[in-house]
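Engineer: What follows is a set of structures to go through.
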Structure I
Amino acid sequence: MTKKVLSAIDLGISNQMVNPDAMNVIRKLQQQGFDGYIVGGGTRDLLLSKKPKDFDIVTNATPEMVKKIFKRNSIIIGRRFKIVHVVFDNLNFSRIINNRPAMEKHIIEISTYRSLKINQHSLNEYGKIMVDNNYGTQKDDATRRDFTINALYYDPIKEVVIDYHDGIKDLKKKMIRLIGDPEKRYIEDPVRILRAIRLSVKLGLDIEASTANYMEEFKPLLVHEHRSRMYEEMLKILLSGSSSKCIQQIKDFDLPKEVFMLFDRLFLCDNPDALSLRVLEKTDERLQTENAVSTIFILASLMWNMVNNSYQKLLPSGESPHQALMEAIFQNRGYANEIGITKNAYSAMTDVWLLQYEFENPTLRKIDRTLGNSRFRQSLHLYNLRNEFGEVDSKLNEWWNSLVESTDPEEKLTLIDNLKKVFQSSKPKKTRKKKAIPEHKRLDKAR
């Protein structure tokens, strides 16, 4: 393993491509006498001429030292391996709220070089590393990284890239290669199997032979991973911009059924859920064109048919439709928890589902409240998706979209005035049954 120091300019990258907040963090670390490098996906994606999603930073400063530098703007998180989040408040001029640019938080993640030394008591019964807070050198840290293409260190101040494991060569070959002995590395962390699949699909890279050969043998270890970690991996797949292809790859790879229970239910079965497939397609399209997506919308849309099926079964019981929907949402809460969805996320998803009822049963009294709901946009996107599949009345769907898109106050008032007409036309007409006339009244009438 030879350390190579390469010119970033010669490799086609420069600090003009780096996020200003990341540059700020690196500059401050180096001013305090510490290392500061962009590592992992940030460097890899720059070298592949792709826009990085994140700029993760690595340093020789301990988390406590980093916290001391960035003070109240930072927080130490993590148990298995401590890292520091440095938080920046930035104005987003593309989002205007109350005639002002929206304020958004941006997090830069800083980790400390990991050591090659791993204590025996830090391993679980399967050999997986459970506690990893031993700190080492940059060389140690490079050996601990998963793939060669993720073990590249970019210093945007000095404009150099440091490569210990021929990661640059593998990038040129368009290859994903595990660092070290595959058997040992997969036992240490089986999630590397999922990461190899996701990155190969997302970046269009081949998985090197020995890296791929051991994946089949060690994939059963994935069933022992904590549900919160698998939930995070599921979200990474959904937000990869290549979720449809990635899930197909997972299906072909034949993962154990317990690994991604939501995918098993929706996609890895004989009859995939059509609406959910459309969600994947639309999400991939938005991410590939660098548009924002909502995790809550994605999860609420993927689980909609589960909730709706429960809802349809409850309707004949005599409960009010709104109460039946509430009960259906409650019935699916346990499943959501089982796949790792947090209470806060499920609460937000509940708002998206309850607004489906408001869209289908609009009243003049509730329009302003519906439009002002913080989940309105995500809910309308789901409502529009359902319209594609003939689940909602198309006239009512058109009315809601016209109301949202209109910028003319008079046009909005006209649309609201027409609500009763649109809503009534969207409901099936009820035929009134003639009331039976009691026998004694019929006799009186006959007399």
Structure II
Amino acid sequence: MGLITRKQFIQRSGMALMGAPVLSALAPLTSFSACSTDTDPLSMAADEAFWNSIRQLYTLDDKVINLNNGGVSPQPLPVQNGHIERYRRCNLAPSYFMWRKVDQEREPLRERLAQLVHVSNEEIAINRNATEGLNTIIFGLNLSPGDEVVLSPYDYPHMLNAWRQRELRDGLKLNYVQLDLPMEDDDATVERYREAITPKTKVIHITHVINWTGQIMPVKRITEMAKAKGCEVVVDAAHSFIHLPIDLRDIGCDYAATSLHKWLCAPFGTGMMFIRKEKIGKVWPLLGNHEPQSDDIRKFESLGTRSFAAEMAIHDALDFHDTIGQDRRSARFRHLRTYWTDKVRDVKNIRFYTSHEDRFAGGMSTVGIEGWEAEEMVGHLFETRGLHTTPVKWEQVNGVRISPHLYTAKAELDLLVDELTLMAKR
């Protein structure tokens, strides 16, 4: 499955971009001349010539239009190449090059990741994904029988399962906050969490951007309220990191974790975890360490042998991110969501489970059609148009989640709009 050529893309999309600058897939990132720091992000969000040049750095299959980037995103060629180069180097003599050479990039990487979320590098652990990071926190907290945890049925299943396991094993009590998605009243959302807190509540678990629909939760306000009541706060940032600007110090949470293979486009199976410095010594590692009660964040990185090449290629993903810029990324994500949702939001029989307001949604949106089940929608969209989406049949949501990325072309979203419109008329 080769890289789609510029000619093929233009022919498929019908867009007259013959004059658009195209970057070689192997060109250095400095060739992004359009990425000057004084370019307005909102203007750049609609600059199709520029985003088409970004598209050329991705190795895309011409038979599959990937609109499930929220699950896992592809890596651009600079990241793929950085990963492969390190992988080959490690194979020259694994225990020497992997541990003594490639892994020397770890501390600079830790510092770069910490700067992105505005915390100390002594509060960031590098691991494999959000599930691993959040499970480390959930199973590592010192909680006793009868202690209560507040969470929502719309939190990610792996996290719900981890808390339920602690409920079964340790006698915790789980109090669930019911949400009516989309939620478009932050006061009401905060109040629902407040009402779920009792004198026995020890922990509040919040998903910053809900994976099922892309709902942005008022995580800072919930954290402030919870901390005022003496609760610790765990934030699932799997879909907020890089998708949105995120400042963990400003949010004020005690713990957080994210995957780096989603919106950052780092190698598959890379992630990071944040634990506030004064909390580290009280959290037990998920995997054993010789000093389990140490206040050194590195105790959580005793994972055994894993792909150091993949971890250190996060550097290349950060380089790619820095070249484009956080504000331009976030603006493009929202621009793409608005582009397609505006075209079908008033179509009869179509229902959105995601807000159309930017303060409540980023780049993801979940749409349903009366008379269609989620799995039916997914199968039909792929069979008719090659549109790869993900079904969401969870709680009150029944539809497909659409999550474009930087390389997504508007012509591809036009195909989505056309087919959804036809489906809604059946």
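Any read-out appearing in this document is the output of simple, stated calculations on the displayed coordinates, not a laboratory observation. Just so you know, these numbers come straight off a predicted model, no measurement behind them. Cβ atoms are built from the backbone, for glycine too; each structure is taken alone.
Engineer: Using the calculated result 0.95 for FRET efficiency 1/(1 + (r/R0)^6) of positions 137 and 201 (r between Cβ atoms, R0 = 30 Å, to 0.05), pick out the matching structure from I, II. Please report the intermediate quantities before stating the final value.
Structural biologist: Working: I: 0.35; II: 0.95.
It traces back to II.
Engineer: In terms of distance in nm of label points 7 Å out along Cα→Cβ at positions 89 and 345, which of structures I, II is highest? Write down the numbers at each step before the final one.
Structural biologist: Values: I: 2.8; II: 4.8.
The maximum falls on structure II.
Engineer: If percent of Cα pairs over 34 Å apart is computed to be 46, which of I, II is the source? Spell out each step's value before the answer.
Structural biologist: On the way: I: 46; II: 33.
The read-out comes from structure I.
Engineer: For distance in nm of label points 7 Å out along Cα→Cβ at positions 169 and 249, find whichever of I, II sits highest and give me its label.
Structural biologist: Details: I: 2.4; II: 3.4.
Result for distance in nm of label points 7 Å out along Cα→Cβ at positions 169 and 249 over I, II: largest is II.
Engineer: Of the structures labelled I, II, which one yields 3.6 when distance in nm of label points 7 Å out along Cα→Cβ at positions 105 and 305 is computed from its coordinates? Each step should come with its number before you reach the end.
Structural biologist: Values: I: 3.6; II: 2.0.
Label of the source structure: I.
Engineer: Name the one structure among I, II that distance in nm of label points 7 Å out along Cα→Cβ at positions 57 and 153 of 1.5 was derived from. Walk me through the numbers before you get to the answer.
Structural biologist: Numbers: I: 1.5; II: 4.3.
It traces back to I.
Engineer: The value -15000 for helix-only ellipticity at 222 nm (-39500 (n - 2.57) for each DSSP H run of 4 or more, over all residues; to 500) was derived from one model only; which of I, II is it? Spell out each step's value before the answer.
Structural biologist: Details: I: -15000; II: -11000.
Matching structure: I.
Engineer: Once FRET efficiency 1/(1 + (r/R0)^6) of positions 73 and 409 (r between Cβ atoms, R0 = 41 Å, to 0.05) is calculated for every structure in I, II, which label goes with the largest value?
Structural biologist: Going through I, II one by one, FRET efficiency 1/(1 + (r/R0)^6) of positions 73 and 409 (r between Cβ atoms, R0 = 41 Å, to 0.05) peaks for structure II.
Engineer: Here's another thing I want to ask about it. Taking relative contact order in percent (Cα under 8 Å, 6 or more apart) from the coordinates of each of I, II, which one would give 21?
Structural biologist: On the way: I: 9; II: 21.
Derived from II, not from the others.
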